[in-house]
Structure formats: C-alpha cells, structure tokens
Structure P
Amino acid sequence: MRLAVHETGSGPKTAILIHGIMSDSRAWHRVGHELEAHDFRVLAVDLAGHGRSPRARRYSPAAWADDVVETLGPFLGGPPDVVMGHSLGGLVASMVADRLAPRAAIYIDPAFAFPSGVRGWAFRAFFAIAPRPRRSALVRMNPKWKPVDVEIELATLRDWDKRTILGFTDTAALVPPARLVAPSLVVLAEKSLLITERVATQLRRQGMTVATVAGTGHTVFRDDHSGFMETIVRWLRAVPVPAIA
C-alpha cells in the first residue's frame, strides 16, 4: 500500500520518522523542524489506518513495515541516515531498519514487548472500547504537552481507524529486533508503558544504547522536547557514522 508521506527539508541526509498508534506524521512537527536544521531531509509517513493514508482490510506490524518500505523506495537513493519510530512506530521502524539498513536507528518507548496477564487485557480493552478523549481529558492526562500538541492529537484521533487495534491481536510480533543492523538508541520514558527493566537489560546486551528522559511519559518528545532532542543529537554525534553535524 502506498502511504501518505510528509516530506520536509532538503539536506544531504535523510531521516525516516514513523509515528505511534492513534497518531500520524503531524506528531513530529517539532522533531522534524530540528532535524531539518541539522541538514536532514525528513520523510514522515502516515501508517495505514492513520492520517491521510488509506485504510487496510487487515493490520499487522509486518504489513505496516511492508507499506513503509514500498512507499519510501522512490524517495531513497541509498540507505537512509536515520530511521526513527515511536511506540508502535518503534516496532515498525525496527522491521524497516532490517530491510533498509540505515546508518542509525532510534526507537522511542518502542512496542518491543506487551504487558502480560490482567494488565495486558486491560490495555487491549482500553484501546478497543474507550471513546476518543476530549480536549479536557487530553490536557489532564498530558499536563506537559503544549496546546498545539493537544490540538494535533485531537485531529489525529479523528483521522484514526480504530480497527488498527486488531493489529495487536497477536502480541507475539511485539519483540525486540532479532539482530542489530545499525547503531541503535532506545529512548525510554521515565515510567515506560512497554519496556520493563528486564527488557531494557536485554536491549543493552544486544548492543543498543538505552537512555531515559527523566520526568516524561510515553510520548517522550512531547513531554520534554528539548530533553529528547538533546539525547538523540548527543548520541548521533557519538555514533561511528556521520549522522549529524
């Protein structure tokens, strides 16, 4: 499936951004602007069932990754410099990275695991039956968000196909990458929804750098944008590839 792509910037380096469930490319507005200032061309996709992209008959992480690779092929003249994804987009980004061999990968509170037992069932039930929250509820749940992010979230929720939840019916796909294809940074919320300390230790053993941005929730780059950008820029400058100036 061909996806909607929001392309900005004209720098010599390329960054692919993949949003989380219920969101779309608009969530990256500040991250994209800062990457442009570091000489990146930014390709932010809307996954199937989100934003301006078509709806699908069936959803799965593998299908979302297939769509991203198919869609971005014509935009790429070689491996991208950075693939970055948040939550569901982090999982999809790991699958995309396995095929596109980026020079660096960044996973933000990624869906590399899923809660077990009662907590897992509660997660599914919440996403499946909860009504789309009102502005007041979003503000209450996310007190650190800027007003523009609240408005963007309301807009993306209106454009979101709730059937995407069915893409999580089989949680066996929610696992860390099987192999390290590029220098990889995992940026966690202070209280991650999905990554336990046990999983974080596993990621470190695989060779990934794991960093936590203090005081943040699941959408790290909205809760503390400057802290998030400082974390990824510092890491990109340190990795053994010319990913950022």
Structure Q
Amino acid sequence: MLRAIDRDLWVAEQPLRYFGLSVGTRMTVIQLSNNELIIISPIQVSDQLVGELNELGTVTHIIAPNLYHYLFAAEFKAAYPPATFWATAGLRAKRPELVIDQVIAGGLNNLWDGVERLFFDGFKTLGSSGPDPLDEWVFFHVASRTLILTDTAFCFDESFPWVTQLVTRIGGGYKSLSPSLLERMATRDKETVKASVEQVLRWDFDRVIMAHGSIVEQGGKQQFKRGFEQFLGRSL
C-alpha cells in the first residue's frame, strides 16, 4: 500500500468520490531523522497500512491539514494513541467532537527538522452550502524538494475515469497543476491568495504531491506558478 517517492518520503492512496466524481485521495508519510513518522492527510486505517508504517518507524504526528481532510484522523489516532493529532485551527469549531491535541500555528520555530509549513491564506472552495474556507496548511520536505498540498491544486490525467477527465478538462486541473472551477468561483480575496502563493514560491521545490490527482515529479514549481497565474489573472 505504501509507495516510496523519495528518501524518507512515501504516499498511500485510496478511492474517493467527490460530487460524484472519482478523484481518489492520498496521504503523505515523512520519516524524520529519529525515525518518527509524520502522517499528512490520513486515509482509512487497515492492518496492511499499519504493518507497513510500523516497519518504517513510529507514527508520532497525525495532521489534518485543512477543514476537509479530517475524516480518518480520529481512526488513525485510535490506532496510534501516543501520536499527536495536529489540525488547522478552524477544525475545532467545525468538528468539536474531534479531540485535537495541537493546533497548527505560525510564528513558531520549525516543528520538525527538514519540514517547513505555511498557512495558505485567503483560499476558498465551493461546497454544497456555498463558499467554504479551506484553512489549509501546505508543507515543504526540504531534502526531496517536495511541496505537499492537499486541496490548493489538482492535477488529473488519463489514469482517471473518463468522466473525471472530462470535468477537469472543463473545470481545471487536467494535466496541469491548478485550482479548479470550484475555487475560482468561491475565492474573492485574490490579494491574500497571491501573497500565499508568493511565499510558497520562495521554497526550492521541484516535485508536488497533492491529495487528488497525479503527483508532479518534475517541473512542479513552474506548473504551480503558471496555474496560480491563471487563477489570479496576473503574473507572479
């Protein structure tokens, strides 16, 4: 189930449907120098997954990086009770029943050596009840030059069902790293988003892992920049 991406970096994937589309979902696993494991955007727990993680190291940090990717976090926490469950600040209000150990915050020293984080401010998506903030934290794995996103951008290709391909050709995110039409319709504070994008572009990344779509192995920084230039309607 775990798939090695680079040294100290793995992903695991499972099927997922959203608004009737097959989009899949992906979690990212980072191994720190002390063999602690960081789980970003956890997927459903299984015996196979637990066994493979335990072979790698100790699951110590479980991260719900935005207001949407928390569905399996409590299940993961139950499998690894000593682990710290981190979440974006707004999740406490959205899901008060979740026992969150730590809120991800800025203004602190790096939480983990070799992993940097940034709050992607101003970005929204169009949910069933209207525009919703994502409140997303994005991460940078320095050693592998990998940007780790959740819902701030997508990149679908011919490996996905034809309906998903058709919709993303029209709505954005087909064979290009970019937000979709849902985010274009929901996001109004483009200046704040622009500032977030500019901060992300200060990182020296090449690969991009996102929760939905295919991993961009090379040229990810250029694709990210181009996708958000189209989204913002201006050069960066």
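Any read-out appearing in this document is the output of simple, stated calculations on the displayed coordinates, not a laboratory observation. Remember, predicted model here, so these are calculated numbers, not experimental data. Cβ atoms are built from the backbone, for glycine too; each structure is taken alone.
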**Prompt:** Out of P, Q, which structure matches -11500 when helix-only ellipticity at 222 nm (-39500 (n - 2.57) for each DSSP H run of 4 or more, over all residues; to 500) is calculated?
**Reply:** P
**Fill in**
When percent of Cα pairs over 19 Å apart, for residues 26-89 alone is calculated for structures P, Q, the one with the largest value is P
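As an exercise: mean count of other Cβ atoms within 10 Å over residues 146-153, calculated from one structure in P, Q, equals 15.9. Which structure is it?
Values: P: 15.9; Q: 27.4.
The structure behind it is P.
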**Complete:** Note: relative contact order in percent (Cα under 8 Å, 6 or more apart) at 21, derived from one of structures P, Q, originates from structure P
